[in-house]
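Visitor: Structures follow.
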Structure 1
Amino acid sequence: MTILITGGSGFLGSSLVRYFRQQGADVRSFDLNASVDPAVETILGDLRDAEAVAAACAGVDTVIHSAALISQQLGRPQPIYDVNVRGTQHVIDACQRHGVRRLIYTSSIDVVFDGRPIRDGDETLPYARRHLDYYGTTKMQAEQIVRAANGQRGLTTCILRTAGIYGPGDRHRMPAVLRSVLDTGAMIRIGDGSAQFTHVYVDNVAHAHWLAAQRLAPGSPLAGETYFITDAPPGNFFQFFIPYLEALKIGHRVRAIPFSVAWGIASALETRYRLRPTEKNSRVPLSRYVVASTARDFWFNHHKAARDFDYAPVITPDAAFDATLAWATDWLADTSATADQSATGERR
């Protein structure tokens with residue numbers, strides 16, 4: 001199997017590259033940056049460049065489209081649409097142009113979330129009529145064109161919606177939490193701590209993509225279908241990080257902000273943006289999406305994936321914790337060393 005992975009140098013993309021190579025696949029990466037694995041062929045390019053995408057798809061039989069522009073910026077920023085929707089159309093066009101047989105699109109649980117609680121969600125949920133952020137809207141639009149492309153010009157497609165991904169190489173969620181606690185000495189929790197959220201370990205996500213790539217074919221149960229990918233039972237979004245803080249010996253206190261207070265602050269910030277839609281006002285420290293997704297139930301199951309392509313997590317929660325902790329320990333040491341070097345430079 002010859003695989004193209006878009007976003008192959010990113011957090012999930014790097015895991016996909018590593019996992020598929022371990023299974024014996026011939027892997028190519030398409031991204032703005034080179035793959036961390038020097039043995040992997042990398043085609044540097046932008047999803048917004050249709051010809052660059054087409055060149056990357058030549059000679060492969062399967063594309064894993066994991067690249068996306070993730071942003072909580074308010075409004076409807078054009079780059080988010082251009083990367084997530086137009087970029088996905090470029091991938092579809094390139095697949096059909098070069099006779100690629102399979103396209104697996106990596107989507108998000110956000111496509112069905114409008115701020116109301118979701119408990120034990122599954123694929124019968126409809127799309128949200130109104131998303132709390134533009135990212136969710138663009139991921140929904142991309143899903144729609146991927147599903148419409150199934151069975152067209154020899155291409156078979158399916159969609160994997162991941163829960164909140166964590167693990168070694170995380171560039172956003174875990175680093176943001178650790179930096180916040182290091183800076184303030186507090187673990188800020190929105191809500192009363194009872195809300196449940198679905199996290200999923202990055203290598204389990206990669207495993208799900210591998211299984212789907214093996215089974216996806218015309219007339220298969222996967223063709224044109226959508227799947228949620230989770231692993232361990234849900235837990236509180238904020239409580240998830242506490243064992244890491246304790247293992248890293250990062251002193252902290254839990255500072256709770258009532259849901260109503262956080263929602264009011266986020267609503268005020270978003271109202272300010274609507275009244276004065278400037279670049280500065282579009283980047284807010286707290287949004288309604290963040291409040292709702294972390295302080296209201298927002299969790300799913302993977303029963304359909306288990307039924308259709310035998311997905312089950314291959315990494316246990318304990319093993320995932322150990323691997324993530326080892327990476328976080330190194331990340332913390334590197335961050336501390338960088339801070340020390342910066343401070344030394346300032347004294348000079």
Structure 2
Amino acid sequence: MTRRREIIALLAGAAATPIMPWPRVSRAQQSMPVIGFLDSRSQDALTDRVRHFRQGMKEIGYVEGENVAIEYRWAEGQFDRLRALAAELVRRQVAVIVASGGPAVASTAKAATATIPTVFIVAEDPVRLGLVASLARPGGNLTGINFYSQELVAKRLGLLHELVPAAKRVAVLVNSDNARNTEITVKDAETAARASGLQIQVVNARTSAEIDEAFAALARERPDALFVGGDAFLDSRRLQLSLQAMRLGIPAAYSGREYAEAGGLMSYGSDVRDAYRQIGVYAARILKGAKPADLPVIQASKLELVINHQTARILGLPVPATLLARTDEVIE
């Protein structure tokens with residue numbers, strides 16, 4: 001009987017004892033490396049690119065939620081928030097920072113820490129920006145991907161003129177907040193326009209509301225075509241831009257395939273999705289022990305011309321066979 005009472009008391013005590021979390025799960029979470037993903041735009045604008053970033057990590061053996069965690073920080077187009085967001089990631093002591101969304105993000109990350117490895121993706125020369133000492137031997141704690149954008153302004157304008165040969169006046173839409181990018185885009189567009197006998201009209205837009213205002217002005221002035229400059233903010237508004245151009249019936253050329261996928265007429269530029277895959281590879285390699293100083297900056301050289309044939313038909317534009325032959329993808 002005494003033994004029975006002892007067993008009952010033991011069971012009762014066990015039932016009264018609160019169940020604690022399984023300790024091994026907590027230890028696993030604490031030991032999982034963390035990547036800080038810093039971007040100037042919104043999460044919605046980067047869904048596809050982040051998917052390719054994760055794909056790159058997976059190629060090296062890292063899967064988010066399984067053996068690596070990612071802390072995302074989105075500036076939502078408010079560049080004055082970048083410094084505070086970068087400081088959060090530094091305080092969090094992340095293993096790697098990914099700086100995405102333009103030179104300002106990469107420069108902010110560089111200023112925030114000289115020790116945490118940082119992988120950037122920029123469309124300008126990272127040496128000229130002061131991010132690395134050289135492309136082959138970056139030095140310091142930064143490396144990344146340099147994809148072509150600014151260098152393609154003249155080529156993109158030429159393709160637009162080939163698609164719309166009767167065009168005489170072309171509006172060039174830029175984000176004036178991105179001063180250096182705007183300066184280079186306008187200069188290259190004006191040089192290419194003179195060579196082709198085109199007139200350039202520069203239009204600025206820094207916010208979604210200003211994009212609407214810009215298109216209201218274009219509706220009054222009726223240019224023959226629209227050239228949208230490559231810019232992180234404008235990229236994040238690609239659906240708005242594509243729909244507005246379609247509404248006005250203005251043939252437009254853009255910097256990336258995501259515009260054409262959103263209904264834009266034509267895009268020509270670097271394969272940015274593959275560039276994001278490559279920064280995923282670099283971030284994962286650093287987690288495995290590689291040092292940024294030893295990882296050369298990759299110059300993404302894969303270019304693609306994409307034409308939305310359905311949009312061309314809606315606009316009543318016949319696409320020349322010679323242009324179709326050079327197109328990497330035709331969206332029907």
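All of the numbers you see were taken from the coordinates with simple rules; none came from a lab. Computed from a predicted structure; not experimentally measured. Cβ atoms are built from the backbone, for glycine too; each structure is taken alone.
Visitor: Hey, log10 I(q)/I(0) by the Debye sum over Cα atoms at q = 0.12, 0.14 Å⁻¹ derived from one of 1, 2 reads -0.91, -1.24; which structure?
Guide: Derived from 1, not from the others.
Visitor: With distance in nm of label points 7 Å out along Cα→Cβ at positions 60 and 244 as the yardstick, tell me which of 1, 2 scores highest. Intermediate results must be reported in sequence, preceding the final value.
Guide: Values: 1: 2.8; 2: 3.8.
Evaluating distance in nm of label points 7 Å out along Cα→Cβ at positions 60 and 244 on every structure, the highest lands on 2.
Visitor: Using distance in nm of label points 7 Å out along Cα→Cβ at positions 68 and 196 for the comparison, can you identify which of 1, 2 gives the largest number? Could you put the intermediate results ahead of the total?
Guide: Working: 1: 2.3; 2: 4.0.
Comparing 1, 2 by distance in nm of label points 7 Å out along Cα→Cβ at positions 68 and 196, the maximum is at 2.
Visitor: Once FRET efficiency 1/(1 + (r/R0)^6) of positions 84 and 172 (r between Cβ atoms, R0 = 30 Å, to 0.05) is calculated for every structure in 1, 2, which label goes with the largest value?
Guide: 1
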